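What follows is a group of structures, each given as structure tokens.
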Structure 1
Amino acid sequence: MTEPGPSTDLKIGATFIKINAEHLGLDWRSVYKEIIDDVGIKQIRIPVFWDQLEQEPGKFDWADLDWQMQQAAQSQAKVMLAVGHRVPRYPECYAPEWTKPLDEATFKRSLFRMTEAVVQHFKDNPALDAWQVENEPLAKILGVIWGDAGCREISHFVKEEVAMVKRLDEQQHPTIVTYAFSPWPSSQLRQTIEFDSDVVAITLFNKLFFRSPVFNGYVEMFKFGPMAPLRLAYQRSIVKHHQQDFWVAEMQAEPWGPKGPYDFENPDDAYISMNPDRLNETWDYAANSGASRIYLWGAEWWLSERNKGKSMMLDLVKARLQV
């Protein structure tokens with residue numbers, strides 16, 4: 001099929017993850033402000049980490065999230081808050097320790113109470129732009145590959161969770177549910193559509209190290225031969241047919257190697273899976289799909305690399321934002 005070309009109102013954003021900046025040895029507040037004010041990204045996706053927000057049942061610590069929302073409002077940036085049991089950044093699931101012994105029904109009630117508290121706290125915030133409800137709730141294979149035993153099965157109540165967020169928010173802001181870009185996306189895509197969110201969004205990775213019982217090595221998703229994922233433009237057309245918008249919620253702009261995103265025996269090996277040429281290829285592919293928004297994934301890494309004298313990734317992002 002013919003690619004639709006970039007959307008005329010395409011918005012470029014980025015995910016910001018406080019714990020990721022800290023892991024890279026950065027001052028997370030400085031990084032956050034630089035991404036918005038200096039890099040110039042005004043669409044920010046922020047995960048709500050349940051284990052940090054509600055360390056004790058019913059006791060919520062809003063300080064860090066309130067600060068991020070306040071800074072966004074001051075800089076005229078808009079925030080998509082990702083809320084739920086599964087949120088962006090491995091290990092995906094951040095349920096507090098006190099939830100571990102809960103049975104399924106009690107766990108669900110606790111999760112929904114937390115989600116309700118987040119919506120009520122932020123729904124009238126001037127910086128709020130959208131709600132992401134859960135993160136790739138159907139991507140169970142990733143938990144198997146990466147040994148993530150901490151994630152509970154939640155896909156059977158995501159539709160109910162989306163409906164609750166819409167009701168509490170009084171439909172002031174769009175809801176988003178995401179699914180993974182993979183060689184087997186058709187069922188994930190169609191099931192994600194059935195969660196009845198306003199937006200269906202994909203997480204898009206081009207080259208990464210794939211670990212499984214039968215194969216270990218780098219794969220290029222765009223060049224996976226007969227097993228390559230369905231064209232992004234085609235996936236967008238399916239979503240549009242159901243009167244939902246289509247976004248790229250997470251576009252790879254950081255490396256992914258044998259030990260994850262940042263642990264490499266040789267630091268330059270990071271550039272095997274992510275470099276300026278790779279980012280340009282992925283960016284063009286996503287933009288030409290007709291997606292309305294693209295959220296880049298890896299902003300903390302660009303700044304960490306810049307601090308090491310390697311500014312090529314940050315320079316490329318800045319250049320593309322100015323086009």
Structure 2
Amino acid sequence: MTSNSPLRLGTRGSPLALAQANLVAAALAGAGAHDVQIIPVQTMGDRVQDRPLAEIGGKALWTKELDRALIEGEIDLAVHSMKDVETRLAPGIALAAVLPRADPRDRLIGAATLADLPAGAVIGTSSPRRVAQLLHQRPDLQVVSLRGNVATRLQAIADGRVAATFLAAAGLDRLGIEAGAGLPLDEWLPAAAQGIVGMTCRAGDTDVAALLTMVNHAPSFAALRAERAVLEGLGGSCHTAVAAHAVPGDVMQLRADLFSPDGRDRIVASSSGSGDPRELGLALAAQLMARATPAILASLEQAAA
């Protein structure tokens with residue numbers, strides 16, 4: 001990027017990704033970016049919609065094309081839903097900033113509460129976390145794989161293919177869609193980093209990094225670091241049934257739930273502290289690992305394989 005060239009912002013091309021990219025572009029414009037150009041980049045995760053993410057390469061399918069575009073100088077920064085970003089960033093990529101966190105909760109679409117779902121109802125989701133959380137509370141329900149963008153998953157309910165599904169409240173809000181009931185955080189934790197939009201740039205690109213720092217929301221960044229550290233400490237991947245949520249402040253509150261894939265086993269841990277958020281998250285992960293059941297340990301080993 002030169003002083004006279006536009007700031008090239010790379011993003012996935014889905015309606016939600018473009019909505020998030022426009023939020024970032026507006027924030028950068030407010031911070032003095034003279035010209036922001038949004039460049040859609042199609043990812044493998046967008047192209048392959050008929051199989052669970054864990055079966056076809058994991059979260060890297062959402063990010064590797066954007067990482068490549070960054071490294072090769074086709075874009076200056078990339079915008080991500082941080083819950084879709086791998087715990088370890090690719091070499092040469094730096095996480096520089098995040099926007100203020102939106103509603104982190106999952107929404108249940110198709111029923112007012114989990115208790116309202118009839119016995120044996122078919123629920124669509126491809127998230128190991130959501131599958132385990134659901135079966136822990138409602139082992140009588142049936143789960144089928146359901147991927148696709150927000151409109152695709154809402155249509156599956158309208159067509160009667162599934163009775164209900166889950167969507168992130170933040171994504172629905174960003175698209176202006178009023179649907180579903182938010183699941184209380186004291187009963188149903190979200191994915192780590194859910195509701196947080198992040199910005200990556202090339203490591204060592206001090207000009208872009210300095211600009212992104214101007215729009216960074218420090219409390220949300222701290223929560224992100226703590227929650228991602230839980231995943232890091234567990235060796236977490238898209239295969240792992242783990243949920244985490246941090247409440248930033250002078251003393252951060254952090255909680256995480258770890259499940260066996262079938263939802264039968266659940267480990268709950270919480271902690272608080274005023275030190276480094278990453279260290280808080282790693283310590284909480286160690287608590288979870290120390291209490292993990294054989295089924296949970298086996299699932300973590302499989303995810304790491």
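FYI, it's all coordinate maths here, none of it is from the lab. As the structure is a computational prediction, the values presented were derived from the model and not from experiment. Cβ atoms are built from the backbone, for glycine too; each structure is taken alone.
Quick check on the output: 1.4 is distance in nm of label points 7 Å out along Cα→Cβ at positions 69 and 117, derived from one of 1, 2. Which one produced it?
It must be structure 1, since only it matches.
Identify the structure, out of 1, 2, from whose coordinates log10 I(q)/I(0) by the Debye sum over Cα atoms at q = 0.08, 0.09, 0.15 Å⁻¹ was calculated to give -0.34, -0.44, -1.23.
Clearly, the read-out refers to 2.
Identify the structure, out of 1, 2, from whose coordinates distance in nm of label points 7 Å out along Cα→Cβ at positions 181 and 205 was calculated to give 4.5.
Clearly, the read-out refers to 2.
On distance in nm of label points 7 Å out along Cα→Cβ at positions 29 and 221, which of the structures labelled 1, 2 is highest?
With respect to distance in nm of label points 7 Å out along Cα→Cβ at positions 29 and 221, the highest-scoring structure among 1, 2 is 1.
For mean count of other Cβ atoms within 10 Å over residues 157-164, which of the structures 1, 2 scores highest?
1
For which of 1, 2 does log10 I(q)/I(0) by the Debye sum over Cα atoms at q = 0.31 Å⁻¹, for residues 37-92 alone, calculated from the coordinates, equal -1.23?
1
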